[in-house]
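Just so it is clear, none of the values below were taken in a lab; they were calculated from the coordinates. From a predicted model like this one, the values you see are computed outputs, not experimental measurements.
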Structure I
Amino acid sequence: MKWLKRILIALALLLGLALALPFFISLDDYIPQLEKAVSARLNEPVSIARIRFAALPVPHVTIEGITVGKSADVKLGLVTVTPDMYSLWQPVRVIKRIEIDTLTLTREAINKIPVWLNPD
């Protein structure tokens with residue numbers, strides 16, 4: 001019975017650590033790398049205001065304040081990316097869901113979409 005109690009305590013501590021970890025890890029350090037990669041792919045300047053990780057209700061990453069283009073042709077208020085949990089341990093990562101809240105496009109951005117979607 002003692003071993004069961006120890007296992008339950010260890011599992012509770014691991015769960016508590018997993019829930020508290022997002023409060024101590026800042027993903028904002030990855031903003032410059034992400035901006036550079038997306039800017040290179042789109043051939044347009046991209047800026048990101050903030051990146052956050054949350055473990056509940058399901059693990060996901062939230063990206064806030066995305067703008068694309070010199071004159072902010074595309075503005076995304078909030079983007080939530082939820083990965084497929086099983087793919088995190090695989091060579092190829094799979095995104096289960098992307099939610100976009102508040103998307104603004106100018107006419108110029110609409111004309112550029114075919115260029116952005118063209119694989120180089």
Structure II
Amino acid sequence: LDPWNVSGRVYQNVLKDPGLKSKIKIGSYKEGQVMLGNQAAVLSGANNPNAGKLFIEFLLSKEGADIIVEGEAVYSFITGYQVPAAAAPYMADLSKINLIGMKDWVGAQKKFKKTRNLWISTFK
């Protein structure tokens with residue numbers, strides 16, 4: 001059960017302690033999953049904007065995405081992207097999950113504390 005999209009962190013922990021592999025299972029909700037993305041940008045006024053643009057292009061390549069996915073255990077939303085074989089058992093297959101976009105980030109943040117406390121009290 002991965003309410004905070006951190007199933008990729010399982011991979012990093014299994015690398016540290018291989019015995020965890022048999023104890024941890026990855027799943028998602030049948031209704032769908034809100035996925036939180038990671039952002040990257042070249043900021044206006046950057047000292048080396050061309051280097052920044054090249055770095056962003058690298059992150060959006062298969063090679064760059066593989067490095068980030070394996071090293072940081074986060075998801076890539078590149079269309080058609082396949083997770084590297086080493087990390088795949090520890091990450092949900094996004095092609096089989098109903099991904100739900102979040103339309104109101106500000107409104108969601110206002111409800112965060114109450115919702116989190118309810119979740120904790122229900123599943124503790």
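The table that follows gives values for the structure above.
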item	result
Origin of the derived value 23, 12, 8 (semi-axes √(5λ) of the Cα gyration tensor in Å, for residues 29-76 alone; candidates I, II)	I
Of the structures I, II, the one that 68, 26, 23 was derived from, the read-out being Cα extents along the principal axes in Å	I
Comparison of I, II - label where relative contact order in percent (Cα under 8 Å, 6 or more apart) is highest	II
